[in-house]
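Presented below are the structures under discussion, each in the form of structure tokens.
Read-outs: derived from the displayed coordinates by stated rules, not from any lab. The model shown is predicted, which means the values in this text are computed figures rather than measured ones. Cβ atoms are built from the backbone, for glycine too; each structure is taken alone.
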Structure I
Amino acid sequence: MSVLVCFALKEEAAPFRKIAAVKPGMAILIAGIGRQNAERAVREYLAANTAEMVFSCGFAGGLNSDLKIGEVVFETGNQSGPPYTGCYEKLVAAGAKPVNFFCADHIATTVAEKKKVREETGADAVEMESAGIHAVCWERGIPCVTVRVISDTADEDLPLDFNALAKPDKSLDFGKLAWAIAKSPGKIGALMDLQKKTSFAAERLAAVLEKVISP
């Protein structure tokens, strides 16, 4: 089986690359941040390549306060295409938890915003790409499942408003980041802590995907 595993960022994919390298029939796509970037990247990939199954992977923000850093969560409820033979069972056996996702158009950076999204949507976790990826797979009849890892919880603010530090294509503007840090050097510790959390989360996601994906 040919499998496409999509991530928004190379940092999300890094631990899984080593695993994918020894699995035949598996491809990793860095699709970019946001629904539009992800949809365009997957559409372009599938125009030139085949995939019998697609995974939308990466970080997610917790909206349900029960979800902790590094907890792997998934959703098969909005699956498209043919049925998943044993996919749900494999994910649960690997330690992943079924949840409801909300696909947002920007990063939820504060506890107050996360609470509002939770109240308005009933979702357990928020991310920014899966709706676009699922839309393309639906058109082509390709099974697609969202598997994400919690990188920040419902009960914590992010150290900076990363939406304000983004370029028009939603990628991080490192010049703006440097200026934001220069203005608020007290944020450096929180940013280093966030980096540790995201690295841990990416490792946890890779460990679950290794158990679940068998091309």
Structure II
Amino acid sequence: MSDTKKVRNNYIFVDFENVQPTSFEFPKDYPFKVIIFVGASQTKIPIELVTSMQSLGNNAEYIIISGNGKNALDFHLTFYLGKLYEKDSNGYFHIISKDTGFDILIKHLKEKKVLVNRYNNIDDIPALKQSNCETLPIDKKIYLVVDYLIKRGNAKPRKIKTLSNTINSICARTLNNTQLDTIIKTMAKEKLILIDGEKITYTLKR
């Protein structure tokens, strides 16, 4: 089985009433699907964004909200997130919105072991931020890994092998085994993790 098949699908839900990205640049061969939720009163979408969406083909979709009621877009977004989770419970779900009202839902979903987070901007998604991870110095790599693991809450990998796979996934699978081993050993040296045989416990700090 190839590494690409092991990478989780990423689903991006953009609250276009709240955040208006101008374009998308995704790591090559990384599986993303983008859904933009457009408010009923939003009648114009920038041509740069439209062109960027078209380049994604079937991996991009618009949902036009038919009503102007309070939280109408939020309810639509939540509904589609639930539908996609039923189809792919192993996916990463990214809500792009500055609306903190989503955080209560996210907290509940995380308790159910759903991999979901909210970001103020699409570029804050770890897989996008880390697409150049291979070229970063090790301290920057570790910072990005720690930031990601803290956001995972209790759903962190508990064994060396799964942590290694997680780090490589964060870095868009650009790291070799030696680089991954160095990151894990450095994290242990800096007392960010404790290693007992193959098991890991965390003492993370930003």
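Which of I, II yields 1.00 for FRET efficiency 1/(1 + (r/R0)^6) of positions 68 and 156 (r between Cβ atoms, R0 = 35 Å, to 0.05), as computed? All intermediate terms of the calculation are to be shown ahead of the outcome.
Numbers: I: 1.00; II: 0.30.
Here the read-out was taken from I.
Kindly point out which one of I, II the value 39, 38, 21 was derived from, the read-out being Cα extents along the principal axes in Å, for residues 12-115 alone.
Details: I: 43, 32, 29; II: 39, 38, 21.
This value belongs to structure II.
Any idea which of I, II comes out highest on FRET efficiency 1/(1 + (r/R0)^6) of positions 20 and 148 (r between Cβ atoms, R0 = 25 Å, to 0.05)? Before the final figure, lay out each step's value.
On the way: I: 0.90; II: 0.45.
Structure I gives the largest value of FRET efficiency 1/(1 + (r/R0)^6) of positions 20 and 148 (r between Cβ atoms, R0 = 25 Å, to 0.05) among I, II.
Which one of I, II has semi-axes √(5λ) of the Cα gyration tensor in Å, as calculated from the coordinates, equal to 28, 19, 17?
Working: I: 28, 19, 17; II: 33, 19, 15.
Going through each structure in turn, the value belongs to I.
A value of 17.2 was computed for mean count of other Cβ atoms within 10 Å over residues 108-115; which of I, II is the source structure?
Values: I: 17.2; II: 14.5.
The read-out comes from structure I.
Which of I, II yields 18 for relative contact order in percent (Cα under 8 Å, 6 or more apart), as computed?
Working: I: 31; II: 18.
Derived from II, not from the others.
Given a value of 0.50 for FRET efficiency 1/(1 + (r/R0)^6) of positions 36 and 180 (r between Cβ atoms, R0 = 25 Å, to 0.05), point me to the structure among I, II it was derived from.
I
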